[in-house]
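Once you scroll down, you'll see the structures, which are given as structure tokens.
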Structure P
Amino acid sequence: MSGELFITGAGVSASSGIPTFRGNDGFWTVGSKNYTPQEMATRIMYENNPAEFLLWYFKRFASYRNVKPNAVHYWLANKQLITQNIDGLDGRAGNKNYISIHGRLDKVVLYQNEMDVQSPFDANWNEIDLLLNPSDEELKKNLLDKFKINLHNNNTLLPKLGLSLKPYVLLFDEIYTDLYRISEAEEWMNNADKIIFMGTSFSVNITSIALRTAIANGIEVEIVDPEPIKFNYNKVKYYEMTAEEYCNMRKLD
């Protein structure tokens, strides 16, 4: 497969009302009562304090569960796309084979070893009843039940390999695996004629991998950002504009 490969970040979903992950109100900026986001969003936290982890995770998801795709998602619906976003909006906009390299909020997986082969499946968050405005303790209990986390012999609530569930999201202390389609993503990068970065700050590993691949293979690069980071590469072109402005420009081509 060749042609244009789009790699998108949180800036693409901002106009849908979803905070960027590292903005002042972002998913990775707002922590819990006792922990920073970098402590919360880890496999270690899930394994050792699943109730606190799931409460934090679910509260950040629940606020955006009904958010709709925007014009950029619809324009990208027929494009070859790797997104860092976990909101699932590209799929809801109609893209059938995009790679959500960091997972998706609307999916879960079995709690297994990281390298185990498996497929994500629907989270069915509507099973969690929010109509009665449950307390944090009630919500924790419901989430533990949903994720099949039960008391172990030592009377502690811990996830069990092969039985419990886990959110389908790449956590800070996890690595890219084929659960997140990393081999396929790298193949797309190597075969692209042009890689277009939209709405990303280049602070995430996947963008570093893509940029290194482009430079190593002499692939053309476009960076779409109102205030882009500049790189020392002679095949990069900058579009100092929003993703929506760029899409509107391309529609006129």
Structure Q
Amino acid sequence: MSQLTINNFNPKKIKWLKDYYGNPTAYYPLKVPGVTTVLGDMIVDPEYLKFIEEVGEEKAKQITEAAWHRGTAMHSFIENFVKELAKSKDPSMALQHTQQVSPMLLEQEGVPMEKIDKGRELFLNFYYSDYANSYTDLIGTELVLYSPSLFYRGKTDVFFNENGIGRVITDFKTTSKFIVKGSVKEQIYKHQLGAYAIAAEEMFAEKQVKIAKASILAVHTKSALIQEIVCQGDELEEHKEAFKTIVKAWHIKNNQGFLFDERA
């Protein structure tokens, strides 16, 4: 292995903990980025740059924050609906449950009421779509993921079994524009799905879990359209390999290339 070097080494970050034998051992934290951080740092999205140029950085920040609140609200309604549906198998009961629970939780999180209302509106578009009953065989929601081999983390919205397909990971997003096939935005989303699939398979390796399909449901904010971006089969494998290359490049850029010197 090449000599380990870390720029901006800070001895104050060292923690002394006992090892297996009770001996004091020094530990230094690694940078473990989120999937979106990796992709945001390593891939330039020309649409986003154009957006910044058109509205300015300050306005862009305000719009992004508003979109975050709106997305948080929609996620809450969908998550509470899906969890209740998996238990009751009754869509009407699940709808009533999320309508009661989600607004209270969102208010506690400080989400503005107008964004809660918008999130409810987007959720209802989801509820009246063909996707709403897809998650009855639910494994989990808000699944925290990490890769012990590539040192990144993430979170996916639902993990479930799809009849005739197998294990599936799905993420929900809001979008104000149609995501064009072959665009940088679509490629980023598919790399994200590849990253989630890698992490899930590594975390559940002992149970020999294989992600058969990964998808993003993009709920449009200006229409009732829901756009599905799907990765499965050879395409999913391609994006898993692409993300491996990207995340290794991120670690090299951040002075952590030593993590892969023996395994590259």
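Nothing in this text is a laboratory measurement; each read-out follows from the coordinates by a stated rule. On a predicted model such as this, the values are computed, not experimentally measured, just so you know. Cβ atoms are built from the backbone, for glycine too; each structure is taken alone.
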inquiry  = For relative contact order in percent (Cα under 8 Å, 6 or more apart), which structure out of P, Q has the highest calculated value?
reply    = P
task = Given a value of 59, 48, 41 for Cα extents along the principal axes in Å, point me to the structure among P, Q it was derived from.
result = Q
Value 3.5, calculated as distance in nm of label points 7 Å out along Cα→Cβ at positions 175 and 239, assigned to which of P, Q = P
inquiry  = Suppose distance in nm of label points 7 Å out along Cα→Cβ at positions 103 and 151 works out to 2.8; of P, Q, which structure was it derived from?
reply    = P
query = A value of 0.60 was derived for FRET efficiency 1/(1 + (r/R0)^6) of positions 87 and 183 (r between Cβ atoms, R0 = 41 Å, to 0.05); which structure in P, Q was it taken from?
reply = Q
key: Structure responsible for -8000, with helix-only ellipticity at 222 nm (-39500 (n - 2.57) for each DSSP H run of 4 or more, over all residues; to 500) calculated and labels P, Q on offer   = P
